[in-house]
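S.K.: In structure tokens below, several structures.
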Structure 1
Amino acid sequence: MPTTVSGALRTVGVASDTYGPTVNTALSPRAVDVLGEALADALRAVQPHALAIWDTSDEAVLAHAAAFRLGVCVLRASEVEGIITLDRDVDPDARLVPLATRWSGPRLSALRKVVTARGGRTVAVAAVLGSDALASVTDVPATALVDADSAAEFL
């Protein structure tokens, strides 16, 4: 039973999905719980109102594991024919954290723009695996459970 982030990632693995790499949450609820707890611990200080994700089943499961510990909800973004929508309205000035297994520049930028356009405020950006896109975030705290140099082991 995995008890560390690295052990959890080795248990579930990372695979390609619609909006980028995701952890394979179906393999081990316990491993996902370990990742969710670590993400929640990393985000607690920014006091988010919600986590924002690209809508894939694995990202949703990961986000819900973190959101449960933070006592917040999850907003899901999707893109159809170039139009990005969120699954529900954002409270004015809501403190949101975009969350992913691993961020790419275009996906992170697009999600942040839609969050802002809907009245939310990005207060941090989080990922399981570090990336150049995450490292380029300088206006809010950016956190990864595994730094970009070590992320290659899991991709």
Structure 2
Amino acid sequence: MNDTGNSILLAERLESLKAGIIGGLCLLCAFGITAWLAHLLQLPSLRYKNVLDLHLILSATTATFSGFLFGVTYRYIIRQDENPHLKSGAVLAFGLVRGLTQIDMGFNLNDTVMPAMILAIASLLWFFLTAKCLDLSIKWGWLKPFTSSNK
């Protein structure tokens, strides 16, 4: 591969890294907001004991990593299309995988699935907000959409 091909490949990888970082930060913010709301609303099964709670740190880390993977994948899925089905499909795929896993775990651990249902809905909201942040990042020029070239 020539130097031009290598520089294009490197540029695409850097854009994917930026998409992942933006996605991770956006999902972490969405997670933080929902954790804060759960604390304010005194939802017992969704509350964390304190800021240094190991469960909170692990959940935030998992959410950030999920956001990173979503950001990279979302950039490749949407490319330069304006197809709303691709965008909503990506959000639903990531949100449902995370949400349905939480429902399954909640059903296996407790007799009630309502807290897990709330977490599943929150997961869908997290990925929806992250997709909107990524769309805005592309619109504002912070991030370039993936350009497929068949050369």
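We did not get these values from a lab; they are worked out from the coordinates using the rules stated. Keep in mind that this is a model prediction, so the values were computed, not measured. Cβ atoms are built from the backbone, for glycine too; each structure is taken alone.
S.K.: Identify the structure, out of 1, 2, from whose coordinates Rg and Dmax of the Cα atoms in Å was calculated to give 14.1, 42. Write out the running numbers ahead of the final one.
M.R.: Values: 1: 14.1, 42; 2: 17.6, 61.
Clearly, the read-out refers to 1.
S.K.: Also, I was wondering about something else. Upon calculation of helix-only ellipticity at 222 nm (-39500 (n - 2.57) for each DSSP H run of 4 or more, over all residues; to 500) from the atomic coordinates, which of the structures 1, 2 produces -11000?
M.R.: 1
S.K.: Additional query: Supply the structure label, taken from 1, 2, corresponding to distance in nm of label points 7 Å out along Cα→Cβ at positions 15 and 143 with the calculated value 1.2.
M.R.: 2
S.K.: Let me ask something else. Comparing relative contact order in percent (Cα under 8 Å, 6 or more apart) across 1, 2, which is largest?
M.R.: Largest calculated value belongs to 2.
S.K.: Quick check for you: by mean count of other Cβ atoms within 10 Å over residues 95-102, which of 1, 2 is greatest?
M.R.: 1
S.K.: Separate question: Thinking of 1, 2, which structure, once distance in nm of label points 7 Å out along Cα→Cβ at positions 7 and 127 is computed, gives back 2.6?
M.R.: Label of the source structure: 1.
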